[in-house]
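Each reported figure results from applying straightforward, stated rules to the coordinates on display, with no laboratory input. On a predicted model such as this, the values are computed, not experimentally measured, just so you know. Cβ atoms are built from the backbone, for glycine too; each structure is taken alone.
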Structure P
Amino acid sequence: MKRKVILGITGASGHVYARNMVDLLLKTEQVEELAIIFSENGKRVWDYEKTDKLPENKKIKLFKHDDLFAPPSSGSAMYTDMLVLPCSAGSMARIASGIADNLIARAADVMLKERRNLILAVREAPYSLIHLKNMTKCTSAGAIVFPLSPFFYHHPKEIKDLVESLNTRILSLLDLGDPQIKWS
């Protein structure tokens, strides 16, 4: 089955995860379209963290965060999966509360109402009670909350090893591949 994936990139730190995920999704044969939405602060943090530019690829469609008429704002556009990576606490709060005031929040709202795959890769620590309640609300609504907490049993040598191990685990939750690192 061909997949249409939305990648929402918020203002949380950790854009190295998003950049690596773009590469992994573009290599995945099932993915026919990758819709990328930067939040207003997402683009600023991308530039601040000196994240590599997005590759030129016909699968990539860029949408503005304030364009609520863009295809990801409608269930009829038939996107199959959405990742918010990294997901800020503020974006998670908007999604948990159903406040669809930007394209990332609206697209997430659509994924929940259509019962499609939504993963919120939260990059925040420590968690407040408000964060935990928002995680519970998102999970109860059908999302998967995936804390960006690296693991080390595979003896990573570089930051890229940590990033890619988490990203391949996220992709496995979408049935877009097996995690490369497995506990054995």
Structure Q
Amino acid sequence: MRKIAIIVGSKSDLSQCHGGLEFLKEHQNSHPGEIEVVGIYVRSQHRNTLETQELLRELANMEVDVAIIGAGWANHLTGCCDAFLRYTLKNDHLVVIGVAFEDKENERHNQAAYLSITEVPGTQVIFEDDDFPNVGPLGFSRACVFAVDEELPEIKLPAPRPTMDLALEEALEISQN
């Protein structure tokens, strides 16, 4: 049985999820035992950072297979969840499918949500299927279909980058190069 979780950045994002949620409900009812939607969670990466990390620990412990994670504006939720799963929890099982939710009134917010997913170095977030990005209600629905029907990719745990603690003089020296 494939276990699916959904995390959105705010309650208002749920209005863009209706079609995909209906698909999941219908599939769960018509194919018993094939999928389980373990929950729909609302977490703001900026306002609920620790709660989001605790949720990811719980989902990893529940051996959830795929998380559809979406937000609008500056969508840091998707990338931060993927990074926390890989670098902190060392989880190579839970696949993240990203969705950029639309803002009908501000195209810059749409660009920010899109770029916040696509421009993260080394990310393994699934954001496109057949060259169509997961944007808005249609993108969320596509993400749900992918979560149910497609073969999930293998996740490779990335090597962490070393951290640095520098004195001012050391930083100045490095910055000259």
Structure R
Amino acid sequence: MARRARIALCARGFTLLEVVITLVIAGVLATIGATLMSGGFRSYFLGRELAQDAAQGTLALERMTRDLRSARSAADFTTIGASTITFVDVDGNTISYALSAGSVTRSQNGGTAQPLAANVSSLAFTYLQNDGQTTAASSATVWYIAVAVTVTSQNVGTTFRGTVKPASF
């Protein structure tokens, strides 16, 4: 009998208090781990989206500045608006850039406008005279064109800027 009592005392198992404490500690550790992982995932997805926006903004700015460099003459700027521009390039193509429904669009020879970048909150063209400071009053006095494209995502806006002097001016 003494032997059975000794075996019974050694094989008691866990008390309810030990099980509850273990569950509370496991719950606290799981909460801390989930919070850390959630922050990491948020940072990753935000970084990925910002990188995509940067690629789109850079692509749109590069395409616009390349086309603007090929403008035939100052007289061939048919529209010089704050967020739209239309001109004729050295090959005789009429090229238009505009901001439409959150996208920078490009059209050639009156064709369908093709989007260059999405999530664009602003597109601004500034037309400067040959001193590079004074704003041009008409297309005949345009010497430089400054372009600014702002891409906004996740409440973060990034502005891409470039200034162009068309090669034939």
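A few comments on the model shown:
- When Rg/Rh (Cα atoms, Kirkwood Rh) is computed for each of P, Q, R, the largest belongs to: R
- Structure with the greatest value (metric mean count of other Cβ atoms within 10 Å over residues 102-109, set P, Q, R): P
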